[in-house]
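Next up: the structures, one after another.
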Structure 1
Amino acid sequence: MPSEHTPVPSIDSFTGSSAALSTDTVSLNPNPLVQALGKPAEDFTRADIIRFVAEQGITMLNLRYVGGDGRLKELNFAIQSAAHLDRILTMGERVDGSSLFDVVEATSSDLYVVPRLRTAYLNPFTEQPTLDIMCGFYDVEGNPLASAPQQVLRRAQETLEAETGCRLEALGELEYYLFSDVDELFGVEEQRGYHEAAPFSKWSRVRSEALGHLVRMGCAVKYAHAEVGNFVADGRQIVQQEIEFLPTDVSRAADQMVLAKWVVREVAHAHGIEVSFSPKIAVGQAGSGMHFHTRLMKDGVNQFSDGSSLTDVARRVIGGYLSHAASLTAFGNTVPVSFLRLVPHQEAPTAICWGDRNRSVLVRVPLGWQNLDDRMFRDANPGASPVGELPGDSQTVELRSPDGSAAIHLLLAGITVAARIGLTEPGMLEYAGERYVSGDASKIEGLDQLPVSCAQAAERMLAQREDYEAFEVFPASLIDSWAAGLVALGDADLREEIADARIQVEDLVARYFHVG
């Protein structure tokens with residue numbers, strides 16, 4: 001599927017009809033609601049949802065929202081009448097905020113959850129026809145809950161746009177391991193799983209089923225594939241897979257990642273196997289990251305590329321990312337096993353630096369399609385008609401430190417804050433220039449290093465709290481609560497304890513197996 005920003009020929013090009021591009025986008029959209037209602041999800045109304053429910057025989061409604069632990073929550077309703085449904089769609093419902101967020105006091109804990117109609121999707125896992133809708137949190141006065149992760153991200157994006165005129169888009173890469181009994185046929189080859197196909201690749205149907213569910217739920221997915229990690233341990237085969245998304249608004253990108261983790265878990269459970277997004281499963285085996293690519297958009301134009309090369313705007317944003325990389329681990333690497341993945345001489349980064357197409361650096365500028373014509377297409381398709389000018393807006397920059405334990409909305413809010421600082425603070429272009437590397441970053445001396453524990457990540461976050469709290473993006477109470485939670489994990493001396501055999505890696509993995 002093309003992204004919402006990729007130029008696509010309109011129906012006029014093929015049929016001579018006067019249908020608009022949006023009509024063509026609807027006709028190719030796999031989301032059943034978009035198909036049935038004949039409009040993009042952004043235009044859904046209450047009347048649309050009620051009509052769809054009536055025409056499709058939907059009997060159940062789930063309100064969905066993300067708790068402080070990063071997991072998807074649900075509130076179930078049996079639809080009883082059009083008026084009943086209309087009230088839920090309009091008013092939402094009350095929930096106990098203190099049971100969802102540590103920062104909400106039990107003495108005044110009531111919150112509202114209100115549906116965001118554009119997020120509606122058919123639940124692919126229920127026996128009864130069920131519609132799910134993502135919600136936002138609101139306080140007793142009807143204002144967006146300032147400490148809710150979704151609102152923090154929204155404020156970060158609004159502030160970035162107010163200060164720079166730009167909006168940040170992101171795409172996530174979700175890596176995970178599947179655990180099952182050993183298949184004696186076509187055995188897995190250790191660390192040889194990258195883009196492997198069946199039958200050597202195990203459980204490809206899990207990722208293909210998850211991929212199908214996600215696009216029908218309205219998620220902008222790029223592709224899915226087998227990843228490097230492959231090994232057998234304790235009588236189980238353990239195989240790594242990945243789902244990657246398309247660039248979209250950071251708020252939508254965060255919601256999609258939460259939905260993807262839920263979908264993968266549901267699919268794996270249906271097949272009777274375990275799945276883990278934990279950053280480290282076993283010493284000596286590939287870890288699982290949750291890399292995020294970003295690009296800065298203004299008036300529909302990608303500000304990271306001038307069509308042939310990386311722009312100074314991109315370099316300033318990279319400077320912002322690097323200057324806040326250590327504190328961002330507080331949101332992107334939130335369990336002790338995160339720092340078993342972030343060790344030297346692996347593909348996971350430890351040094352705070354950036355480079356082109358370099359997988360040892362913290363911020364990578366991946367290969368784009370800039371400065372290319374259609375020569376590759378014409379070579380692959382002899383005799384085909386010329387394509388003409390290709391879109392040049394594909395350039396992104398990738399932050400490679402986060403993992404599956406990330407508080408996704410808070411992480412993307414922090415990344416958005418760092419992008420704003422990169423664009424508005426003086427010296428960021430030079431800051432980035434001084435931290436560019438072309439070789440193995442783990443072998444270059446003198447580079448600043450990422451934290452080695454959650455406790456150290458909390459310390460670095462507190463040192464930069466004024467940046468996160470500026471413009472009322474991150475509430476001070478949230479920063480305090482988040483730092484306290486990281487310190488309470490007690491991992492300040494984790495690496496020494498492991499080296500002295502005072503704690504076993506296997507025990508840590510078991511404790512944080514189901515992160516996020």
Structure 2
Amino acid sequence: MNASTPVVRETPAVDPITVEVIGSALSSIVEEMGEALVRASHSTNIKERRDCSTALFDRQGQALCQAEHIPMHLGSFLGIIPAILQRNPTQTIRPGDVFIGNDAYEGGATHLPDIVIAEPVFHGADLVAWAVNTAHHADFEDRGHAHIFQEGIRIPPLRLYREGVLQEDLQELFLLNCQVPRERISDLRAQMAANRLAVERLGKLCDKYGRETVLAAGDQLMAYAERKMRAGIAAIPDGVYEFADVFDNPGIEGEMTFTCLIRVEGDEMHLAFDGPDQVRAGLNMVYTALLSTVYYAVKTVVDPTILPNAGLARPLHVAARKGSILNCRHPAAVNGRIAPAQRVVDLIHGALARIVPERVTAAGNGAVASATFVGQRADVDEMWVYLETIGGGAGARAAKDGLHGVHVHMTNTSNLPAESLEQEYPLTLLRYELVDGSGGDGRFKGGMGIRRVYRAEADCLVRVDGSRLKSRPWGLAGGEPGASGAFEVSGGMDGFVGGSGSLSKGQIISIVTPGGGGYGPPA
């Protein structure tokens with residue numbers, strides 16, 4: 001998805017039934033890609049927690065379809081095809097070429113652990129589309145976050161395969177910079193398999209309906225998404241709607257204030273954001289991360305049924321001050337960009353709640369609470385890295401309670417089962433439970449947060465991250481706020497700087513995630 005002018009082609013009109021059939025086929029392809037990636041992967045972060053996403057793009061780099069995985073990963077997709085085409089004229093791209101990228105400033109991703117793999121789809125001699133996926137590789141840990149040079153290896157979009165031949169020197173360079181290379185190579189192969197499946201499926205779709213028909217159907221699906229978005233915006237009264245919220249994180253002192261101003265004019269929406277200057281911590285967002293957040297948040301309010309393709313972005317105009325935490329400049333660190341992204345969703349929903357409160361939930365947990373443990377295996381000369389992001393309470397709705405213990409908004413991963421955790425890592429999960437009373441009271445109650453308590457069975461380093469540790473997720477229409485989150489380490493947090501510290505064997509760390517806000521005055 002992007003907000004650029006739509007590409008106009010001389011393509012035949014396709015009847016609505018065929019467009020619907022082809023659209024459903026495209027959706028099936030990206031969902032099947034995702035399942036293939038999860039089932040073939042090696043790391044727990046992908047095979048268990050499903051921290052990955054898949055999509056199809058047209059030959060110009062416009063999103064045709066994205067699977068219902070993780071909204072933030074759209075930001076990893078938005079820049080990579082244009083960046084590939086900028087570096088490589090179309091006539092130089094061949095069947096069997098595969099591109100890899102992860103750099104937030106060179107069109108690769110929104111943070112370095114998200115490795116994007118893109119493969120062109122040919123039908124005969126013609127380039128017709130791109131198969132794209134990203135997976136969060138649980139690596140590049142125990143690092144500083146003053147700037148992006150500390151956060152891991154940076155890869156601009158480069159050929160990993162050239163006409164089907166692996167570029168072994170590039171792969172070797174990548175693996176040498178990884179802490180757990182055995183996992184990385186297996187997960188990369190799973191990503192390759194997912195894209196190869198899409199290449200095969202889309203080729204067969206073109207065989208069945210004809211290349212030009214499939215391309216024309218893609219254009220019509222994007223135009224349909226644009227019409228639905230415009231119709232939804234037009235149903236909101238013209239006006240200017242503002243909202244401000246606070247943001248806290250272990251990596252910064254105190255609280256920051258973020259602001260949002262939304263201007264609705266006819267069937268178009270202008271969104272302007274501001275916040276403090278970018279920080280020397282991994283909490284900054286590049287512009288594509290901001291775009292993916294805006295597209296998700298607006299879609300949920302305007303019309304959740306809009307197809308997830310480039311058309312929905314065309315009526316949206318997004319601005320943020322360059323050099324701010326919400327639209328950072330190189331070389332700002334970006335590893336934890338998902339944390340401020342959650343607050344951007346709160347800003348948009350808070351602003352639009354002024355005019356369409358029945359379409360907006362109270363604030364969800366507003367955080368991506370996480371714990372990343374890093375250690376050295378005792379039996380082999382190899383490191384281990386365990387990443388966990390933990391859900392919390394969802395905000396109450398106009399007619400329903402909020403859900404308990406779920407990921408909200410920009411993240412959509414699963415919590416790692418205790419059995420997988422304890423089998424693979426020297427950690428024991430002592431408690432895994434909902435936090436009673438953490439949801440905000442109201443006519444409809446906010447969802448409850450989660451308490452997850454770990455015991456280290458070997459010395460290790462740990463980094464904890466999150467937000468809403470000082471503030472509370474707000475309620476709507478008189479509903480009470482949800483409870484804040486909290487981190488606690490046995491023996492105290494004195495040795496922790498910016499959320500990072502060490503655990504000795506037997507030490508315990510507890511993570512409590514925020515609850516959701518309530519909706520309507522309590523009975």
Structure 3
Amino acid sequence: TTGDQGIHHWRLSAKAYSTEHLRDSDDTSIGCTTPCDDNRDFAAVMLNTSHQLSDAQSLNTAFTMTNAYRDVPDYEFTSNHVESNQFEASVVYDHDLSDLHELKVSVHATRFERRQHGVLESGPSGFFDPLLRQLDEVNPEAADQFVQGESLTALDTTNPEELTLAQQLLTRYGADPAAFFIPISGDVHADTNERRIDLEIQDTVAFADNLIMISGLGYRREQIYSKPFYGGYIDSDQLRGFGNINWRASNRWALHSGVMYEYEEDGTDVWSGKLAANYLISPVESVRLVFSRAGRTPDILEQRADWIYVVDNAETESRYAGVEYYDGFKGPGNLKPQIIHSVELGYFASKPFWKGNIEWDVKLFREELNNVIYHYPSIRLDTVNDGNEIVYTGAEGQLTFTTRSTAEFRLTSAWLRAEVDPTEDLSDSDLVALYSPRSHSASWFQPWPAQIFTHLSAFVIEDGRRVNRGDDGDDLHTLELNIYRDFASAETTTRLGFRAQRDFTSNTFKPDSEPYEQAVRVQLSASVAF
């Protein structure tokens with residue numbers, strides 16, 4: 001729904017979807033001894049407004065409310081799901097101080113609430129033994145060996161605390177191993193409440209028609225309350241400053257430079273920068289060279305987590321069980337930023353061709369990632385791994401042909417090579433498990449009479465696991481057809497759509513999800529815009 005009252009405009013929209021079409025997981029390594037559910041629901045309502053306050057001033061706002069639900073792997077639970085609610089609000093004020101000077105002030109606020117509820121029925125009570133948790137805190141590897149019934153080869157025999165804990169555990173369960181498996185039942189909650197506010201002031205000045213500078217300052221504050229993930233309340237403050245200069249040095253040369261500095265209250269700081277030069281061979285043909293440096297500071301979960309599972313309303317006949325799961329994750333607190341250096345050489349051209357227009361864009365690139373931080377969010381990971389290095393080199397290209405009847409044909413290809421220098425804790429495949437050495441696509445968009453449109457696409461994506469691990473891998477070979485028709489009136493536009501997909505691989509790989517059950521899938525859709 002949209003509204004327009006001269007200088008005031010508004011748009012209200014909503015969307016919702018639910019998926020139950022993915023095959024439930026039967027991966028026993030994550031506790032799916034019976035198939036784990038894989039259902040997901042999402043709904044959102046969005047309101048955008050725009051107000052022209054004067055000839056030189058405007059105010060734009062955006063509000064979004066979302067609700068989401070998804071099942072997660074069961075692990076030791078008989079059921080496990082996550083529900084989240086999020087509210088976002090932003091206000092942007094623009095003031096043209098003159099024809100050559102603009103000031104922009106923006107405020108963005110977010111409230112995020114996440115509730116995870118797991119039901120534990122008949123889990124081994126030994127997992128919740130306080131002595132085992134104490135051993136895990138001083139020697140996680142030895143605690144895991146005890147749980148798995150292995151010899152305690154990781155035990156530090158020179159550490160009296162470790163020896164005492166190990167002897168007490170062996171005394172409890174050595175003579176009666178069944179005592180470790182006495183059932184425990186209860187509820188496990190993993191809730192999080194987050195608040196974030198982001199303020200920014202941006203100043204844009206045109207010193208001349210060919211020289212523009214953009215600069216500004218920003219401040220962000222995060223507040224999180226979560227007993228399971230952080231042991232209570234934590235907060236974080238960040239300051240940043242940035243500046244960019246765009247200079248059209250001549251008819252042939254366009255130059256760009258930019259820099260940003262970020263500082264967090266714990267003393268972590270990082271700077272990012274970019275230098276780019278574009279040489280225009282003609283108005284529709286150019287060569288570009290880009291150097292950049294980007295930094296990513298560790299997020300709060302990686303850096304400051306104090307993650308444990310606690311069983312509420314615990315019921316067990318074990319004499320030794322507590323309420324805290326033995327294995328936990330604690331952020332190291334001293335992680336350094338991850339840095340990426342990249343260089344890119346590209347060529348772009350657009351020219352008339354055979355009663356239409358042909359456009360192509362190709363580039364060669366190299367990206368060097370230093371101090372790569374690796375942490376798959378799981379309570380079963382004892383550490384965050386950092387200090388790893390990855391170098392990506394490759395080439396990408398896109399060719400587009402548009403006819404006078406606005407039909408469009410597009411080809412894309414990408415080649416990527418990864419060179420890895422991991423720490424002793426990770427393998428090559430851990431760091432670059434999800435990447436494709438070669439990927440290609442072809443598409444054809446065609447408008448027809450009576451407001452009918454078709455879009456046919458083919459995708460061929462090679463699974464990088466075959467290269468890194470030498471296994472079979474699961475490439476993606478898919479054909480997709482979209483057909484839709486618009487029915488327009490003075491007040492509404494109605495769109496009816498048909499979508500069909502066909503997989504040509506038997507076990508198409510999809511990260512964090514199971515393959516589709518059917519090789520052919522069909523969807524029907526209808527939408528109305530007022």
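Laboratory data are not the source of any read-out in this text; all were calculated from the coordinates shown. For clarity, every value in this text was computed on a predicted model and none was experimentally measured. Cβ atoms are built from the backbone, for glycine too; each structure is taken alone.
Numbers for the structure displayed
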| read-out | value |
| --- | --- |
| Origin of the value 33, 29, 27, where semi-axes √(5λ) of the Cα gyration tensor in Å was derived from one of 1, 2, 3 | 1 |
| Distance in nm of label points 7 Å out along Cα→Cβ at positions 378 and 490 derived as 6.2 - corresponding label from 1, 2, 3 | 3 |
| Top of 1, 2, 3 by mean count of other Cβ atoms within 10 Å over residues 170-177, largest first | 1 |
